[in-house]
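Multiple structures follow.
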Structure I
């Protein structure tokens, strides 16, 4: 019997079905068969049946049934650690293969704000020029050079110097305060007055982004947010709050320049922060670009010269 057949049979005899592992992860995360069923669009009885099947395959109990929900046994805890790693690895690999090997598609990684305010309008124009090429944008806020392994291209913030990436400069980082045009900010003409104003805060603990203390720090001013200041953990949410007149917020030039020109926002003081860093179009070094990725890259860089 061929060796490959022996390996496949060993997996089939030993490993539980993949769908039971996916369901197990959901049940463990929710500590509930019912909540997992809702997430997976299954009935509660179908989830229970899969978990009985998984426990039978494992030969040990994985859950302690409780009046409200379930708890993992010691064996369940061990299995969950393994399943999380394996499903994460499998997801990343499938995503990378799908993105990289589709002949008529380009996969691009970018932050939420840049994707929404800068990249999206570019995609509309690109689609008009190249309707046969699909651009898949994956927006996340926290990523680095290693994240690009699963994508054709990315727009990465920094100084342009990454050992594993080729990079082309796109946009400088310019950050300034803005407000809704109906907000009365005429009396604010100094950093000291600005610091006392109602400033919409950005919680940047989970990702790399400038907040008000950093912005003031670049201009040589110590600043501590007020206790009751509105706080958002996404730049796009904070910007939306500013657009609705909730207060003064920080805006990046790629987000706000057009809105300022249309009168939809107003600058608050003439102060701005230029960090010397910016957004770069990047791709993994020593990995050939697909024909579609090459077309999109050249088009995007050319559009910046217009």
Structure II
């Protein structure tokens, strides 16, 4: 189903029959690798709207962009079995969507959880990964950062109006994101909330919060260095928010040493995770994809 907002809605069935959704931007673009955008834990395809518009219509080499709603997020169905809310199942869902679209290889952009899914894709189907952009995520997740995410989800504000929602997000995250403008905060709320008769609500299955219940934040979280090392064949750009509590500067440096040729960007005035549509990031990411594709020819 097409609309006038620069994208079309794509619905498909997961392997277990659940109805899933993605947005497709630049559907007729064929010059260059398509780009798959994978959002964070509770986020959805709308996070990438402005960025996807740039890549699909304003970049020097406009690309087809597919932005996914994982199961339980956005316009995808909620899963009655919350154990299916895991990166392995979600990686399979992404591959199912790409297969339905006839896409055998793509560049992947993963924000937070989306980057973890990319690590899984490297094990499941490495040939699908032509280039990788990791947005504020790496093989070592700082427990402090994940604990902050769970604490926020546990006591997430329940605003009744859009203005209250914007104020709430600024109160909670403003110290980590001094670079954001009023328009940025408003765009964030539009992406993460949906309007209901009861007011604005987060656009994800509340049961997602329960998937973090058993994590022991007093102990180091398991790392993914073997999975990260398996991504060495794909050109990589790693982005870190200067105020991030989830991806440390030390981990970013170690990633560069283990992945020769990895490019890195630190985004000033932003935390976890940087807004990809802000500043020069759209052009820098587009240029990275162009360089990676040109070198592969």
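Of note:
- Between structures I, II, the calculation of mean projected area of the Cα convex hull in nm², for residues 133-276 alone yields its largest number for I.
- Structures I, II were shown, and semi-axes √(5λ) of the Cα gyration tensor in Å at 45, 29, 17 was computed from I.
- Across the set I, II, mean count of other Cβ atoms within 10 Å over residues 109-116 reaches its highest value in structure II.
- Which entry (I, II) yields the derived value 3.6 for distance in nm of label points 7 Å out along Cα→Cβ at positions 205 and 285: I
- Entry that produces -10000 once helix-only ellipticity at 222 nm (-39500 (n - 2.57) for each DSSP H run of 4 or more, over all residues; to 500) is calculated, selected from I, II: II
Each value in this text was obtained by applying a stated rule to the coordinates, not by laboratory testing. Quick caveat, the model's predicted, so the values are computed rather than measured. Cβ atoms are built from the backbone, for glycine too; each structure is taken alone.
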